[in-house]
1. Given a value of 15.8 for mean count of other Cβ atoms within 10 Å over residues 53-60, point me to the structure among P, Q it was derived from.
2. A value of 2.7 was derived for distance in nm of label points 7 Å out along Cα→Cβ at positions 141 and 165; which structure in P, Q was it taken from?
3. Tell me which structure, out of P, Q, gives 27 once relative contact order in percent (Cα under 8 Å, 6 or more apart) is calculated.
4. Upon calculation of Kirkwood radius over Cα pairs in Å from the atomic coordinates, which of the structures P, Q produces 18.4?
5. When helix-only ellipticity at 222 nm (-39500 (n - 2.57) for each DSSP H run of 4 or more, over all residues; to 500) is calculated, the result is -12500; to which of the structures P, Q does this value belong?
6. Looking at distance in nm of label points 7 Å out along Cα→Cβ at positions 173 and 197, point out which structure of P, Q has the largest value.
7. Which of P, Q yields 1.2 for distance in nm of label points 7 Å out along Cα→Cβ at positions 61 and 85, as computed?
8. Out of P, Q, which one gives 1.00 for FRET efficiency 1/(1 + (r/R0)^6) of positions 109 and 237 (r between Cβ atoms, R0 = 41 Å, to 0.05) as computed from the coordinates?
Structure P
Amino acid sequence: MTFYVPAAPPDAFPEPPAALTFLRHVSAVAGAEIRKLRHDPLELLSRAIQPTLWLVVFGQVMARLRGVPTGRLTYLDFMAPGILAQSVLFIAIFYGIATIWERDLGILHKLLVSPATRTALVLGKALSAGVRALSQAVIVYVLAVLMRIDVNFHPMNVIGVLVLIIMGSALFSMFSVVMACLVKTRERFMGIGQILTMPLFFASNAIYPISLMPGWLRTLSAINPLTYQVDALRALMVTGGVSTLGLGVDFSVLLLGVAVFVGLAARLYPSMVT
């Protein structure tokens, strides 16, 4: 006896909503990037060196000076959020080099012919960069406790810090991808990345307040996204810290920056293979 199974009508298995498909693509790209950490565990250890040097060496020396107006905070309390933001910046700003490697290895070609949209691809990479940067929070928090910095461990504050790290890393990693799409070679990218990191760091409020800056540097600081990240981190991370610019302004600027650079990266991404 032969049984015939009727074919399912065309709409029996409807396509998932476009938004759900987009989120699946973003999570797939982000997950693939995050899994790379399992193949290079020493990367996490190497990331601890820079913040340790800044806090233990530079911070201890500068803490002896009395001329830096840090308000109610000690200098180490004032500096710790800036070093966390700096650590995230220094890692994220070279994220674009991975894009160039992917092009050279042929991975980028496979990504571009996948069903995922360009926006989903770059947003997934931005999200993965943010998640990978969370290791810096663990490192700096541990150092802060060991150095008796008055860290605020209120759950909402910690969550706010983690969100800020993800947003800051996503912003600067996409800025890095935009640069990689424009220069297209590792040599040029490394040169530009090294040129930009220190001006971004020193033209911010990471290690000294904006009030000490000359007028022209204050103008640069006002358009520097790192300034807003540090300002919010200082209010949330340490006890007694305040946001001089306003947390609403800080989060809005970072969110706008992420949106702008994700859009630019999505637009320029295909040009890497031309």
Structure Q
Amino acid sequence: MPYVITEDSTQIFYKDWGPRDAQAIVFHHGWPLSSDDWDAQMLFFVAHGFRVVAHDCRGHGRSAQVSDGHDMDHYAADASAVAEHLDLKNAVHIGHSTGGGEVARYVAKYGQPQGRVAKAVLISAVPPLMVRTEGNPGGTPIEVFDSFRAALAANRSQFFLDVASGPFYGFNRPGAKVSQGIIENWWRQGMTGGAKAHYDGIKAFSETDQTGDLQAITVPTLVLQGDDDQIVPYKDASLLQAKLLKNGTLKIYPGYPHGMCTTNAEAINADLLAFIRG
């Protein structure tokens, strides 16, 4: 399987499909999943002639279950290692949830300075800051994230089933069309990764202030989120992202859940294609 070895000797698994001379679209997955979460997008875009690339974050999926480095700086550096290894230029970087934070830091710290990025997309993304602080009064209380850590440490398998079958895809809403396959695929991806990476990753996605990353991004950036996102409240995420970005475009989807790339793939893919080709 294809791997990149990072500066701290961590093996990062990646996929690279489609014509090597086509424009690359790079997908960054969310916690605690893997690049498999982008199946609906990668198959769509490779069929439209693009080169599609996605990697498993360290400690997730098929990447090495290392003890340390489960923070946004390492996530971005690992993504940069993949982009540099494949010598990707004029690429579009798309991140979902925690992967949106990874995209923001990667573009600001590596992609733009290296001239590798054409556009970026943040989908249901965690920036600028999830946790409630004095400076971020609309954030989520730290006790919520503490409860995530406690549930993960007590019974990670059950916790992941509860997240996937409930708020992540909005399957807990009245009248929701529940897919057992989607639930089990989410659980499968999560359980393939390492408990240490997932435990530490909660702090990474909830307590990393990425205000500066968003302010530094100058490439055209599309911001997408559903207003029924029960994981990342959109008023403290996408609405603020759009205000901080210099060249941002915002779209809010009525009733869409956090995992809308899967449950509403047809609509999301169409909007992504229009933005990339626009």
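1. On the way: P: 15.8; Q: 27.8.
The correct label is P.
2. It traces back to Q.
3. Values: P: 27; Q: 20.
Clearly, the read-out refers to P.
4. Details: P: 20.1; Q: 18.4.
Only one of P, Q returns 18.4 for Kirkwood radius over Cα pairs in Å, namely Q.
5. Details: P: -21000; Q: -12500.
Structure Q accounts for this read-out.
6. Numbers: P: 1.7; Q: 3.1.
Going through P, Q one by one, distance in nm of label points 7 Å out along Cα→Cβ at positions 173 and 197 is largest in Q.
7. Numbers: P: 2.3; Q: 1.2.
Structure of origin is Q.
8. Values: P: 0.45; Q: 1.00.
Answer for the origin of the read-out: Q.
The numbers here are math on the coordinates, done by the rules we state, and not lab data. Owing to the predicted nature of the structure, the values given are computational and were not obtained by experimental measurement. Cβ atoms are built from the backbone, for glycine too; each structure is taken alone.
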